[in-house]
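Each structure below appears as structure tokens.
None of the figures in this text is laboratory data; all of them are computed from the coordinates on show. Computed from a prediction, not measured in an experiment: that's the story for all the values here. Cβ atoms are built from the backbone, for glycine too; each structure is taken alone.
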Structure 1
């Protein structure tokens, strides 16, 4: 699922890692990939939970995950995240509440809903309906 958000730095679009994953409490996470920044929204209760979800994501975790063999096991300053507490690189990661974000889909009312409204919208959906909605974009 895609999102759009207006920030003081301009309009940002990207993917939602876990739409409906935490009752509409959404975080905008940015990280550099080459010469540009890549942005995702992660639903989570707080910042560390959002990093954990991102680190565990099969599709997006590669951007911050480090290989255990590349990290000194005695270095106490290594950031760790995810269910297995693996090393991650958070040096250039930015994060803020995703205030004003809209989840986009032609199947949603008006073509898009806020994260909180999306959570309410999917409450009564069957798993098949939910998966169809997520796979429309």
Structure 2
């Protein structure tokens, strides 16, 4: 799954998909770690990053910044590298057979992603625009 972040004035699909601020391409482990935090902000804003497009502006940017800080605090207890659970396969016709799917996450890379998200919020606030997540 691809997920891109754009800095823009509204929730419309960007005219050029090349001008993204941040892109998650085959980063399921990083998105898997962030997903519980995305759910927290979804409970407050009604917008869930990943399954739907999401646009945050104004006061919602403050909530998004708080979410980044929560993720950063949770990251402190993680090792330098770990396998993040990203899904489960349920086999049809085979009773109770499942297979968990994991993706390797590097703490330093996730710290970089959180820093980029923080910069996106800061820039959006300074320019009086929003951050738009567009996924496929």
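Taking distance in nm of label points 7 Å out along Cα→Cβ at positions 69 and 85 from the coordinates of each of 1, 2, which one would give 2.9?
2
Have a look at 1, 2 and say which one yields -5500 for helix-only ellipticity at 222 nm (-39500 (n - 2.57) for each DSSP H run of 4 or more, over all residues; to 500), as calculated.
Computing helix-only ellipticity at 222 nm (-39500 (n - 2.57) for each DSSP H run of 4 or more, over all residues; to 500) on every structure in 1, 2 gives -5500 only for 1.
Of the structures labelled 1, 2, which one yields 28 when relative contact order in percent (Cα under 8 Å, 6 or more apart) is computed from its coordinates?
Details: 1: 28; 2: 39.
It traces back to 1.
Looking at distance in nm of label points 7 Å out along Cα→Cβ at positions 61 and 125, point out which structure of 1, 2 has the largest value.
Values: 1: 2.4; 2: 0.8.
If we compare distance in nm of label points 7 Å out along Cα→Cβ at positions 61 and 125 over 1, 2, the biggest value is for 1.
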